Structure 1
Amino acid sequence: MNKYDIIIIGSGLGGLQTAYILSKEGYNVCVLEKNHQFGGVTQNFVRDGVKFDTGIHYIGSYDKGQVLYNYFKYFGLTDKLDVTKLDSNGFDIISFNKEEKRYNYANGNKFTKQLIEYFPDEKEAIIKYWNKLQEISDSLPLFNFEYSPKFSPRNKDVTSGIYEYLNSITSNKRLHNVLTGTNMIYAGDKHKTPIYVHSVINKSYIDSAYKFNDGSEQLANELIKSIREFGGTVLKKKEVVNFSFKDKEIEFVETKDGELYYADKFISNIHPRRTFEMIPRDKVRKAFYNRVQSVKNTLSYYNLFITFKENSFKYFNSNVYHINGDSSWAASEYDEKDWPHYFMFIPTQKNPTDEYANGANIFTYMKYDEVAKWGNSTVEKRGNEYKAFKHQKNEQFLDAIELRFPNFRRHIKNIYSSSPLTVRDYTGCNDGAMYGLMKDYNNPLHSYFTPKTKVPNLLLTGQNTVLHGVVGVTIGSVLTAGEIMGLKYLFSKIKKSV
């Protein structure tokens, strides 16, 4: 019989980090992954010799002593990951339309100094904004590597939106859109995004920003290696399809191949909606089940993976966020007619010292509704109509890219693309949501989930608990493991490791 102390469903970053903590502490842990590759959005793939990331494109707060560095040191990752720091004078670059002017995001104190140079009449607003980011970050001890019994943003930061806040400190729309120009990293929606989501994520990258030299799959590979060394089990092609109960608690899960896996506790790293769809209706209150099903997801995305002709496209050590228009709020203002209104452009290189890029990862928002008609299909088996749809979208996308990078097409060797269907199939999220559940300041309790659930021996981990992004998911894994072994005890162990 397959019997463990703890079973974790899904091998995304949150699931693997939670498994690492618990297996390191002596628990007999088993991770069940439905796909043939581990790692969720840490996965990479190769085309024409170019390695592409699928979800984690860069990480923040990774200078020595900063919050992610400290957590990753506990996970035994800091000496194993191959990373390079992005340009500290412009790790992210915001641009608009065909304008030559660019707005650089710089690291640390240079961030405000540079913004003030761009907007000399807005010095007061820029300083207010920066102080707000620091204030919110300081109010969340776990994001400052300090113990707290839970992750709990202050009420005013949960119930107020970043859009309203920026309007309260400046009437300069261009500054507003520069400050929210990277909102693709949190699927920003001006009608919903809480100020704390914007602040914590942006502050992380402003602290420092790094890229993976050989793909973000390093994260999954190193965590899995450690989990197995601690005695844990990590299995692929094991899709969980059913939870079986004994009285009020889960007794075992059944996988698609008919195997049964028993445990004392279960942790789900997959979407809460999918998790509770596998639980018998009489095991959770109807109101709670309906709440899980009704929470809106973030938008999905459409991705171009471009390989370049040799020595053709000069590499730059930054990410570009380009807006074809004047507003950065493409998520809430997304219209198929002017698609793509907004995109992120990430050049790749084979070696950190290469002068030329070997490829580019470029993505933009896309609604699942646009591909829903092929919803019953699987990868590589979606038919000619779908191929024609993608070809049309590729050409539209390239037209938009050429507004920012003139004659871009002449550098291209090959084009590969993915749609919300691809995201859905590899992440298990019903509509391919970019970052899972949408945090909504209009109804914060409705859209916020803690690791604890209404099932006594079921916990949640991953991007749908605390916050998405590598820092958010990492802290979420600590909170989840802390529910089992005691958070105060666990954090003391983590602190000592640093």
Structure 2
Amino acid sequence: MRFVILDLDTLRPDHLGCYGYHRDTSPVIDSIAADGVRFDNYHCPDAPCLPSRAALITGRFGIHNGAVGHGDTTADVRLYGEGRGMQDNGLAHSLFMVFRHAGYYTASISPFPERHSSYWFTAGLNEQVNTGRMGFESAEEIMPSVMDWLDRRGTGDNWCLHINMWDPHTPYRAPAEFGNPFENEPIPAWLTKEVFQEHLKHVGPHSVNEISMYSDQSNPNLPRQLGKATNMDELRQVMDGYDCGIRYMDVKIGEIINLLKEKGIYEDTAILVTADHGENMGELGIYAEHATADEITTRIPMIIKMPGMRQGAVDTGLHYNLDLSPTLAEYFGVPAYEKWDGKSYLPALKDGGDCGWPYLVVSQNAHVCQRSVRFDDYIYIRTYHCGYHLFDKEMLFNVKEDFYEQHNLAEERPDLCDRACRLLTDWTQDQILSADVPVDPMWTTLHEGGPFHAKGYLKLYCERLEATGRAEGAAKLREKYPDEFKPGVAKTQLFGAPRR
């Protein structure tokens, strides 16, 4: 058999037609879902990009593999240390090594390892093609390598090809000639004028006033990526930029599917459609970024079309992306690694068996420091460093009734907060006690000055807040983080857009 893994960066599932989106962003992906199983509650345990893929590849939570951030100590998977042999035993059981143990040839077409200096991602690969632009490729720059590979090896047997596309990731960069198929379609209905007016008051990077992170700068060469949105028309441009990235990528995926069909191998090829994380588009006051441990950032699509498995089916159980390795190991009949943190959901693919987790714990330590518990119809978010958003220490949202996280229920439902906090405490204790290195990397991040994308920018950002009518927010941040104003701490200039 053959496997194609479509690893689509920054793709939130509710912006796909097969997950119920009102815009026609994904006809090709929708067709794959019709032939397979769609997972509705699939999450990365650690967001964003680097930590999510570290969990996927190692099969372990960030609290175990050590990679939870985008810079400093916690941007690296932990070294094995004393006792390491010729190979790191953990990486010898990577996701791609599961395929190798099953006798598959493995290849990846992706700029990710170079973008994040995360070369552990290549463990288990026979072949790795670096498309060379560190994640700033559009799909048409990825496709020549993909089509060449499939032309050379596609009709062979027992291979796995990982394909990484970045079009929904900022900066939104679908080519101008693609146009805008959504220019006459409404944006999501929850983003009303009243909600937008509240968002104009928001304090924090990637607010509607600073979509470029800490500034409102935009790049004239990237007209789909605005630096700020001051009215509903500009808000539409932001939303259209994201959705055009999805639709443009979907068109290119269609070329891959067509080639598989032309070669007569589509039916015998397993296709996995997934992502590293989602993208907040107004939720929690954040636009065009994946900066929190909320439902929107950590929930990802997972669609699996696999010969002999269910078709046109939906699974609603709670799953992590790190469950994939145990699932494939069970399918192939190869031994599971005793240190994997995930569990197999093969029964969900075969016959609809219920094999989800009772609850999930998800984390973010690159933009903020948060840990969250996803349970029942709720997500409980506990903030340790707010990344300059002035988030409450505890937030609780009913994701069934309030999917876009507009109403914090923490004060109304202390009983649910207490329950979630107990689950979080017990989970953390269990993970530390079972860790090779009993050190929580979130606390390492905090000890090293906070999340990478926040560290050092507060002084200049407060000056910007004061200059743009949000002095009250600046005062609260100055009070909350006085150490950030000490000499030698602050950066000398704000992030512009697009950052690279």
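Since every read-out is calculated from the coordinates, none of them should be taken as a lab result. The structure displayed is predicted, hence computed values, not measured ones. Cβ atoms are built from the backbone, for glycine too; each structure is taken alone.
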Quick one: distance in nm of label points 7 Å out along Cα→Cβ at positions 80 and 480 came out at 4.2 when computed from one of 1, 2, so which one is it?
-> 2
Here distance in nm of label points 7 Å out along Cα→Cβ at positions 448 and 464 was calculated and came to 1.8; which of the structures 1, 2 was it taken from?
-> 1
Once FRET efficiency 1/(1 + (r/R0)^6) of positions 192 and 440 (r between Cβ atoms, R0 = 30 Å, to 0.05) is calculated for every structure in 1, 2, which label goes with the largest value?
-> 1
For 21.4, 66 (Rg and Dmax of the Cα atoms in Å, for residues 96-255 alone, calculated) the corresponding structure among 1, 2 = 1
Calculated from one of 1, 2, FRET efficiency 1/(1 + (r/R0)^6) of positions 40 and 152 (r between Cβ atoms, R0 = 30 Å, to 0.05) reads 0.70, and the structure in question is 1
15.5 is what came out when mean count of other Cβ atoms within 10 Å over residues 168-175 was calculated for one structure; which of 1, 2 is it?
-> 1
